[in-house]
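Just so it is clear, none of the values below were taken in a lab; they were calculated from the coordinates. These numbers were taken from a predicted model, which means no experiment stands behind them. Cβ atoms are built from the backbone, for glycine too; each structure is taken alone.
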Structure 1
Amino acid sequence: MNFSERLKKEREKRGWSQNDLAEKIHVSRQAVSKWETGKNYPSIEVIINLSDLFGITIDELLRSDEELKEKVIQDSKKLAYPGWKTFFDCLFLMGTFLLVAKLIVYGLNHFFNTNIIIPEGLPKLLSNILPLALMVIGGAGSDQLKNKYTE
């Protein structure tokens, strides 16, 4: 029996509606409905509350549902370097912004005969390569850190 079936069985055994259960664990009725239909899973805190409420072990709720076990394991992991991940994500976004801005300026100049110029103080090589370099560095750094978790 998977989690959704077990949850519904335990709720119905006590004669509770989805709304009754939702009120007891302080969530919406829609959340309970999604759990019972297998469209979503609760957080580990809610699983603990359900375990206490039903008087069954967490193991009994989790063991039969591989997808829920994997979600709980992933939720419990914390990124090892969240600050660095954010830094590399920002670098990537900054590079993307600069590239899009450069393409917009180029498009305006080419198609609408505007005369928008990129500041002369920047070397051409730097203004052409900087956005791409930021995107590559940011993307590579973020990708390297996305699967590093604390033990």
Structure 2
Amino acid sequence: MTELSIQLHWQRTEPALKTGAYSNAHSVQFNDRYDLPVDAAPDWGGDPTNTNPEQALAAALSSCHMMTFLALAAKAGWPVASYHDHAVAHLGKNPKGQMSVTRIDLHPVVRFDTGFAVDDATMADMQDRAHRYCFIANTLADSVDVNIL
């Protein structure tokens, strides 16, 4: 199987590693080229200007869903002109009482070339198919809602 990897780097900047007295700020490098500053979510003391793992998870799902949708749309001959999504990761406690991303909502908006349209039921079916075939969605199981706007 294919292996896809990242490099993660964290360096302590405080004199000692003590509970509640250190930074979670770190960097994630993709393809030995792109460095992304990452931190804890703001609710857990992270820098709100940095990406957090929960956002990265929502981004991975949104991106995978879009690429799957575009592949299906191309196969169906749909002239997609643009695709926009607003993905929201919801944090809470899972059935075991552990903090987790309990749900991710996708809100895709698809625009077509002038003169082409599909009805709401056809769009919902295509979005459902994209969800079922998306690798990341399959990894996350039932915690994804696709809300078509």
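Taking relative contact order in percent (Cα under 8 Å, 6 or more apart) as the criterion, the top-ranked structure out of 1, 2 is 1, with the highest value.
When distance in nm of label points 7 Å out along Cα→Cβ at positions 33 and 73 is computed for each of 1, 2, the one that comes out at 3.2 is 1. Output the label of whichever structure in 1, 2 has the greatest value of FRET efficiency 1/(1 + (r/R0)^6) of positions 81 and 97 (r between Cβ atoms, R0 = 30 Å, to 0.05). Answer by largest value of FRET efficiency 1/(1 + (r/R0)^6) of positions 81 and 97 (r between Cβ atoms, R0 = 30 Å, to 0.05): 1. One of 1, 2 was used to calculate semi-axes √(5λ) of the Cα gyration tensor in Å, giving 35, 18, 14; which? Source structure for this number: 2. So Rg and Dmax of the Cα atoms in Å, for residues 57-128 alone, computed for just one structure, reads 23.9, 71; which one of 1, 2 is that? Matching structure: 1.
To test your reading of the models, identify which of 1, 2 gives -9500 for helix-only ellipticity at 222 nm (-39500 (n - 2.57) for each DSSP H run of 4 or more, over all residues; to 500) when calculated. Source structure: 2. Looking at distance in nm of label points 7 Å out along Cα→Cβ at positions 105 and 121 over structures 1, 2, structure 2 comes out largest.
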